[in-house]
Structure formats: C-alpha cells, structure tokens
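Throughout, read-outs are computed from the coordinates displayed, never taken from laboratory work. Model, not experiment: these values are computed from the prediction. Cβ atoms are built from the backbone, for glycine too; each structure is taken alone.
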Structure 1
Amino acid sequence: MPNVRIVDVVTTLFRIVLGLLFALHGAASLFGIFGGNRGTGEAIPIGTWPGWYAALIQLVGGLLVLVGLSTRPAAIICSGSMAYAYFVVHQPDGLLPLNNGGETAALFCWSFLLVAALGGGRWSLDGGLARRRGRGVAEEPSTVAATAR
C-alpha cells in the first residue's frame, strides 16, 4: 500500500471501534437491544433526564465518529457527555475510577478527546469531502514538522 502509514491505519481503526462501541451503548439504552439499559433488557423511557439524552448522544455521536463525519464536533460532545457522566454519576461514589465504577466513562471521555484533537483522518467522510473540495486533510503536527526539515 503506497503512502499508507501505520499511524493512519491505527488511528482510523481506533476511531471506528470507538464510535461503534459508543453507538452500541446508545442503541442498547434507547431500544432495549443487546441487553438493554445497564443489562436490564429495557429501554430508557423517552425524554428521561439525563439518561435518554445521554443515550441519544451516544448513538448519534458514536455513528458520526464511526464514519468520520463532523468528527471533531461530535467527539467533543461525546467527550463532554462522558465527563459529565463521570463527575455526576461516578465520582460521588469515590475518588478513583476503580472505586466508583467510572473506568468506562473516563476511558470514553479521554478517547473522544483524542479523536477530537486528531480529527477524522484520511479515511473518513470528512477526509473524503475535503479531498473532493480540493483542500486535502490537515496533516498532523508530527508530519508537518518532519516534512519541514
């Protein structure tokens, strides 16, 4: 594969898997599939605060990150929702994620923040649209620095 760097492959796979896992959480909570909300097998009632709205963010945001469309804004919203979940739901039960059950929320939060910083990448709908418009995808800082030498 010419001009394919391992960084492009790994970051694309990371973005896809992260978006898929997040979207599955949202689908489970909204529709009661895959074990439903927290394994109860039931969907969250429509409009319930904050659970139903969080599940909607998970489904829509996860799908947007998965395909790489509006990746940065979607990832920021997903990251923020997980920060909210961590500090409002988990953190009152203990300081450390291992003690309060917030490992998943913390990992999703920081993972989406990384995706927001990196963007969708070459193999995303954002990247394809940018190439179609003739702008190209913004290179990451390490690439720009390496080519400037």
Structure 2
Amino acid sequence: MSIEQILDVVRSLDGVLVLAPEEGSEFPELAWGNFFFYYAPDGQVPHNVQPYATIVTKDYPDDAQSELDPAGRWRVNIHVGRARFDELTGQSPRTFSSRDFAAADVIMPHPVHGALGWIAVVNPAAAPLSTVLELLRDAHAHARRRATRRTEVRVSSDTLDP
C-alpha cells in the first residue's frame, strides 16, 4: 500500500485534519513531507493535543532506528493505547523488548513512543494492511470521543454560576 492510499482512507473520516507540512511553510524543515492526523472538525490544529497518528518519511535525530532515510521507506505510527498495544505486540508498552525496528510490514512498538501506547509499521503492505486501516479508524474514533468530552466539560463549566 502506498502513502496516498492510506491518506485516502484517513481523509474519508469525519472531522479529520491531515496536516502535511511542506517546504516553505511555517513548520520546521524536519516536518516537511510528513503527515499528522488530528480530529479537528473546525479544520484547525487543536491546542494541547497530539496527533492520533502520523506518517513519517525520514529519520529524526532521536528516531533513526527504522532507517527511513533511504528512498521509498516510510512509517505509519498510530496511538493505540496500552491494552491494544499489548494485544498487538504481546508485550506491555512499559516493558517491550528491543527488536529490529527497521523491519518492513510488521506491526511493532514505536521505537521512541512505544511506552506511550504507540505502534509503528514500516512500509505496510499486504500482511498488516487491514489491521493498520482498522487501527487508524479506531484511533480517529477515540480522538473524536476525547474531543467531544473536552467540549462537553468546557460547555458545562461555562454554564456554572461563579
């Protein structure tokens, strides 16, 4: 599967914002060419909220174990939470073991953010593809629920008398 195919699926979700920093944008050069997925029905990047998934197309200074710098290599990263992380990897996010983070087409802990319940797949193809798409849909739904709860809390606190 290509990045564009994944982007097509993600862009079909309600209220999604796909942030795609480009050369010359206000975003740091390191982010250019990558994709960040948010639940943002107003089309604005939410404040104090991390994306629920990303696609990265190059190594970062503190994240080079997936060896993404060669042409054609990329990685999808998805926040799945602790329980689903354990289900997918057979390990706890807090205690997962090191592995070949450069292996392609394998669902594995994110090499840097695994302890926070993130999984990663380098160049997903046939094997984990349906699972990756399911995980992206689930992460989007979870982000939507969190945003709804935050909005409800804000609205209810605004209606309280001081």
Structure 3
Amino acid sequence: MRRVQIYTDGACLGNPGPGGWAALLRYGHHERMLSGGEPCTTNNRMELKAALEGLKALKAPSEVDLYTDSQYLQKAFTEGWLESWQKRGWRTSEGQPVKNQDLWRELLKAMAPHRVRFHFVKGHAGHPENERVDREARRQAEAQRGVPCPQEGTLFPP
C-alpha cells in the first residue's frame, strides 16, 4: 500500500463569509496542490472540504498521514466524536443535529479505502507545508470576495 501525506487547511474571511480550502498531496517526490473556494461558508466547512478533496484525489488505496491545524477535524477522529455522533443518529450530546453532516458523511466515504492517521499541526507556527496550504486557502477565499451568496437556506446543510 502506498504511503501518502496530505496537508490541509481551510480559511474564511468572516465566519460565515467567503472561504477557501487547500490540500497538498505528497507521494515520494511528487506533489500536487488542490484548492477551491465558496462565496458563503464557514471555516470548519473549509477545513473539512480540504481533507475531503485531498482524499478523493487518491487513485488507489493508501496509507495516509493527514496533517491539519483544525482540532475540529482531528479530534472528531482521534477522540471518537464521529462514532458518538453516528451512534446518536447524527446528534450531539445535547441532542442537536451535528453541523456539517453532509461533509462528515462524504469524508467517511472518501476515507473508506484508505488507512488514515490524523495529525494536528499548530497553525501559523512555521510548519512549511501548513504555511503553504494556508496561503493557498487564503488566496482562494480572497478570490470569492464579492461573489454573490446562493439563496438563503442552501448555505449550510445539516
């Protein structure tokens, strides 16, 4: 099984606001940067989108080390949040619907063929790959400034 590193970041100018995401994939000496943005989103959605798009880009089952500066993303897997949400029918411990359910579900599907290990990287602390994806995610968010938001009610699925 091939071993791949994925470095991810999401950015939002306001929360909610224009957002961007970036994922740097590294396999041996090969690198590929993926990125995109949305006009009306949240930082957490962009963090999840970066991980999702990075995993979806893999063409074969892989051992993946995924590096993120999002504790929301990392702890959902390393501290069992996702398992608990699923056991409760995608509800929080307070009984509220889990936010970003659509992306969590997609992320679980994208992870299925792989062995994924999540690693937390402190943001804005000089980690070279994290700085690269941060710059690209911010660039993508900036590119969304002034783009009209979709009609109300379609921004944040449960």
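Assuming 4.5 is distance in nm of label points 7 Å out along Cα→Cβ at positions 8 and 48 as calculated from a single structure, say which of 1, 2, 3 it is.
On the way: 1: 4.5; 2: 3.9; 3: 1.0.
Considering all the candidates, the number was obtained from 1.
Here percent of Cα pairs over 27 Å apart was calculated and came to 22; which of the structures 1, 2, 3 was it taken from?
Working: 1: 30; 2: 26; 3: 22.
Considering all the candidates, the number was obtained from 3.
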